[in-house]
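Below: a set of structures, written as structure tokens.
Throughout, read-outs are computed from the coordinates displayed, never taken from laboratory work. Note that this is a predicted model, so its numbers are computed, not measured.
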Structure P
Amino acid sequence: MEIAIVYEDNQILVCIKPQNVPSQADSSKDMDMLTLVKQHIKQRYHKLGNVYVGLVHRLDRVTGGLMVFAKTSKAAKRLSEQIARHEMQKSYLAICKGVLKDDKGKLIDYLKKDNKTNLVKIVSKTTPFSKRAELDYVVLSKKNYLNLVEINLHTGRSHQIRVQLKNAGAPIFGDHRYAGAKEGNLVLWAYKLCFIHPTKKEKMTFIYFPPNDKPWNYFQKEIDNKK
């Protein structure tokens, strides 16, 4: 499997994670992004032995879109610090079913993951080991029972977008796990990534839109307007 590289230098590599490919190795034993990036570096630069690649953030297996990997420990440390300070900006596009109360808003919930079932639930703030989850959203377009929504994450909790939008009355189209959907893939795409380069100290912004297939093409005009 080849990876689509958006940007690469001696410190970082930005690429596209296809849907249904895990960010790192898991019990499925399927090929994962971390391994693919290591293989790419090893082959491109004819490196022998182990190759260092830092996984500084993740996307859910069923989510596609932009990821950044660190090629040095220094870059990994500095990118991780940006994430901890909520300075790395991650924006998503999703197609949701149902109706959100407002066309623009902020969702703040407390989440807890069941490691046995790998399911995330919304719980009270006082629940032990609960984690605060925050995102902003804007409804870009509505067609029949579907909404094209842009989401900006302020925290990076597991399954956060899927759980919070479902709780708000607008589960993501194709979400088999949280909405019992029977349609194809989850329609959630990490389309924009902003951070400060770990050594150049320059702000870097990457944008990569979802594929023009169903049901994304239902909103293709609206997506094209963002280009």
Structure Q
Amino acid sequence: MRVLAAPIAFNEEKKIISVFRRFEGVTGVDQAMLMDDGSTDGTPKAVEAMGYKVLSHPASRGVGAAIRTLLGYARENGFDVVVILAGNDKDRPAEIPRLLEPILKDGYDLVQGSRYLKGGDFGNMPLYRQMCTRFVHPGLFSFFARKRITDSTNGFRAIRVSVLDDPRIDLGQPWLDHYELEPYLFYKMIRLGYRVREVPVTKIYPPKALGYTKMAPITGWWSILRPLFLLGFGIKK
């Protein structure tokens, strides 16, 4: 199988070089590239200078739209598996083989990284963020998806590209342009009977001086919560 790995980034000039340096020595990846969501700083140029391909939106459209573009690129260019990472240096490319093994050896369709499984790590994360990512969202997600999930907001995952051929998974819906797409895809694959599992990974947030996160505390969290209610109550498909 051909594997594509891509961080998703928007204005991460201070951290993106570190992200791609972490790919040195990583096995199992046929191509690593950047999916840039319309950065207005030097993020794309920094990655190109390191010799990596960059796929860019002309303007920022949201992380969901960026993932949609990335998956479309993978499909059009003959990749079988896509590994998605954060572009702000939270994830560890050296752990990509953990995500790939269940797909390549055991036939899984989506493998989700979990910082909360034994062997995972979340560093010095603030308590309020631990509560939200360890209990609130996973609790609601598990209830609606009818499957116990420990880390439903972790964006470090591997996906089999062939699932995009399923017409019941509609990533083209405009309401999925931002954070909604990730829980939507995760939820749909579980409810449709695809083989899904979690594996332990590391997710260490960068220092605040470099930019801790771009997710707004209220609107961002509602963006990742609302797909659970819209799908769980049958309002959206």
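So here's what we get for this one:
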item	result
Given -5000 for helix-only ellipticity at 222 nm (-39500 (n - 2.57) for each DSSP H run of 4 or more, over all residues; to 500), calculated: source structure among P, Q	P
Entry that produces 19 once relative contact order in percent (Cα under 8 Å, 6 or more apart) is calculated, selected from P, Q	P
Volume of the Cα convex hull per residue in Å³ - structure with the largest value, from P, Q	P
Entry that produces 70 once percent of Cα pairs over 16 Å apart, for residues 64-143 alone is calculated, selected from P, Q	P
